[in-house]
Structure I
Amino acid sequence: MRLALAALLAGVLLQQQPPAGYSPVQDGYPHGDPPYLLEQGWQPLLNGKDMSGWKACDAAAKNEWFTTAAVRFERYLGPTQLNGRSAPGGVILNGPGRTANICTQESFGDVELYLEFMLAKGSNSGVYLQSLYEIQIFDSWGSPEAMTTSDGGAIYHRWIDEHGVGGSAPLVNASRRPGEWQSYQAWFRAPRFDGAGRKTEPARFLRVLFNGQLVQKDVEVDGPTRAAMNVAEAPRHPLMIQGDHGPVALRNIYVRPLRPIVVR
């Protein structure tokens, strides 16, 4: 009887295991520590020392981004500011909060992205996959209104004929208070093109987690969102961080090639 029960339990556990070659963490849900600590294959985009690997997207723009070891936030004395001392460190800060957008020197196609960010009160930024398709970074903490394509966790709208078009509001308001570290994890599929260079499929966000909560699922993006870099859609482009809409700090920016999500 005991042997039969053990065999049955082993069979059930075996059925629950993901397909060979996939990590059990790769199911689109949080699993405690950040994924770059739990799984292999993640590539850091910050070296912990300086801004190597990054540049101003517009070479003519004033670039005041710098690295720091720590960020200070004053809830009562200066809630609209983030302060840090320029020094070697694993955190990047956009100076006074009104500076250049920065891009990676490396380009990416299908990709998984993980990053952490901190906002001052009222700040607004964004991470642009391929410098074209924005996941909005915005201080939506405590908002009583229905979520829109301008809120934190949104896929920002396009800008056509002087008004917003499309985009995807977050499923929930997952924003934390200003001055607290927050995280995004995104699964992104780049647009597809035929042999003649014609686009055959739009870009797609397969899944976005905001502070571990699902905010986007299987969202198509027909074209570049507002304030995107002025480049044509392509199989590969750099990652871009918006730096001109208020103080924002980022750390632990990691990418890896996109893998299928294990469905449980």
Structure II
Amino acid sequence: MDWGMQNRLARIIRPRTGKTVMLAVDHGYFQGPTHGLENPRATITPLLPYADAVMLTRGVLRSSIDPKHDTPIVLRVSGGTSMVGEALSNETITTAFEDAVRLNAAGVALSIFVGSPHEQQTLANLSQLVDEGQAIGIPVVAVTAVGRDMVRDARYLGLASRIAAELGAHVVKTYHCDDFHRVVEGCPVPIVIAGGKRCETELDAFKMTSDAIHDGAVGVDMGRNIWQSEHSVPMIKAVRAIVHEGYTPKEALALFGELKAPPKRSPKRKK
């Protein structure tokens, strides 16, 4: 692996811990103005100092991220469908690698839809990106998308993750599930988990994160469970404590409670 590729991967997955907390804010490319991301700049800016990397599209990057920030970018480069269309899996490559270079991306990301009518198309997209990324030293993150009707068990996610690695993905993003350790054991590249839908409670989100790390994931790429929270900064700080410092879910919940609490006022001094 060339120096540039190693360096970019080290920016995404922190060498000190071998883990990462990625912030997923690319939902608008098929969902439009998702709740919590109606104003991307307002949502993302306070969270950037606590994200190891942020996954987003070039449009939101250019319009909503101050170039002075040094948070690494994982650029979403697949799309072409919407949630009101016939098939989310009918994706193509929407961003040229030249633009990823211009935007100083640390990595690029695309979805693959194993088992869908467009399986071959999305896997070919992955192969094309890996070829182009290898030529210029930019790693590729393969997202094992599940669409509306696909299962999320260890057998399916293990199949999709292994195929992504076999085709050359440098990192795989997939979902946590029962027997997740089997997915990790069958995938020879690092795995991060998707945050998925908003969990019912903060503790549920912390438990999912902790279980994934325990089962072998190198981190999370979390979105709605962070920026749809009324206390998004305490939320991402608590997730970081689990991923990088080994906090338990209950310890993370206690930290979250402390961070979201209003600061105590100093008692007035008597004259």
Can you spot which of I, II the value 26 was calculated from, given it is relative contact order in percent (Cα under 8 Å, 6 or more apart)? I
Here Rg and Dmax of the Cα atoms in Å, for residues 44-107 alone was calculated and came to 12.6, 41; which of the structures I, II was it taken from? I
Just checking, which of I, II has the largest value of FRET efficiency 1/(1 + (r/R0)^6) of positions 100 and 180 (r between Cβ atoms, R0 = 30 Å, to 0.05)? I
Computed -2000 for helix-only ellipticity at 222 nm (-39500 (n - 2.57) for each DSSP H run of 4 or more, over all residues; to 500) - originating structure among I, II: I
State the single structure among I, II that was used to calculate distance in nm of label points 7 Å out along Cα→Cβ at positions 76 and 236, giving 1.6. II
Quick check: 0.98 is what I get for Rg/Rh (Cα atoms, Kirkwood Rh), calculated from one of I, II. Which structure matches? II
Between I, II, which one scores greatest on distance in nm of label points 7 Å out along Cα→Cβ at positions 124 and 196? I
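Every number in this text was worked out from the coordinates using simple rules, so none of it is lab data. Just so you know, these numbers come straight off a predicted model, no measurement behind them. Cβ atoms are built from the backbone, for glycine too; each structure is taken alone.
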